[in-house]
1. Can you rank I, II by volume of the Cα convex hull per residue in Å³, for residues 24-63 alone and just name the one with the largest value?
2. Using FRET efficiency 1/(1 + (r/R0)^6) of positions 16 and 80 (r between Cβ atoms, R0 = 35 Å, to 0.05) as the calculated read-out, with 0.10 as its value, let me know the right label among I, II.
3. Out of I, II, which one gives 16 for relative contact order in percent (Cα under 8 Å, 6 or more apart) as computed from the coordinates?
4. Work out which structure the value 14.2, 48 belongs to, where Rg and Dmax of the Cα atoms in Å was derived from one of I, II.
5. Given a value of -17000 for helix-only ellipticity at 222 nm (-39500 (n - 2.57) for each DSSP H run of 4 or more, over all residues; to 500), calculated from one of I, II, which structure does it belong to?
Structure I
Amino acid sequence: MTDHTLPPCNMPAEQSVLGTLLLDPDLYRKIEFLEPDHFADPIHGLIFDLVASEPIVLDEEPGFLDEVGGPQYLTHIRQFADDERLLENALLIYACWKKREEASVAE
């Protein structure tokens with residue numbers, strides 16, 4: 001029998017963290033423990049990596065917008081920004097990643 005359950009993830013938390021950082025990249029210092037591979041969605045990991053690594057203008061990064069779904073997606077995730085819950089959401093992302101790691105080791 002095939003298991004069709006999704007691996008542990010929290011997309012609203014991922015979108016909230018990214019939206020918050022897109023609006024204020026300086027807040028990254030509050031969640032420096034988080035890494036791109038902690039995100040369940042690889043596109044979110046890519047966005048996080050660019051936002052966290054250096055202060056750049058994302059739409060000036062060659063090919064970046066095409067890779068992440070265009071400027072519409074960046075605009076979309078900005079609406080989930082919540083700086084008051086940034087740490088809480090980052091911890092949720094990390095906890096889901098830990099569960100995915102534990103599940104992959106158990107397989």
Structure II
Amino acid sequence: MAFVHDGGSQAEAARRFEVSLWCVRDWRARKDLRPRQRGVARQRKLDLDRLRAQVRQHPDATLREHAAFCGVDRSVVGKALKKMKITRKKRPSSIESAIQKSG
């Protein structure tokens with residue numbers, strides 16, 4: 001912004017620093033050019049280790065039962081199981097082998 005304060009035009013500053021004219025105008029309108037702090041990372045409710053242990057102990061439980069145990073929605077458990085590469089049961093051994101691979 002020193003370039004514009006020292007007499008350079010906004011259009012010339014945009015060309016020189018390879019930014020849009022809108023960007024130069026926005027920066028000039030700001031009081032503070034430091035980056036704005038984004039939101040604080042939220043705390044996740046689901047403990048993946050606890051879910052993994054629950055699935056090991058109760059491999060035949062439904063998503064609804066796992067969700068009730070963990071205190072979260074069914075879709076959260078489904079996404080977490082997918083992330084852990086534990087898919088829906090196709091054969092009795094499929095969950096056991098997936099648990100061994102993921103943990």
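Every number in this text was worked out from the coordinates using simple rules, so none of it is lab data. Quantities reported herein were computed from a predicted structural model and do not represent experimental measurements. Cβ atoms are built from the backbone, for glycine too; each structure is taken alone.
1. Values: I: 72; II: 125.
If we compare volume of the Cα convex hull per residue in Å³, for residues 24-63 alone over I, II, the biggest value is for II.
2. Numbers: I: 1.00; II: 0.10.
Of the structures listed, the value fits II.
3. Working: I: 45; II: 16.
Computing relative contact order in percent (Cα under 8 Å, 6 or more apart) on every structure in I, II gives 16 only for II.
4. Details: I: 14.2, 48; II: 26.2, 76.
Value 14.2, 48 for Rg and Dmax of the Cα atoms in Å corresponds to I out of I, II.
5. Working: I: -17000; II: -15000.
The read-out comes from structure I.
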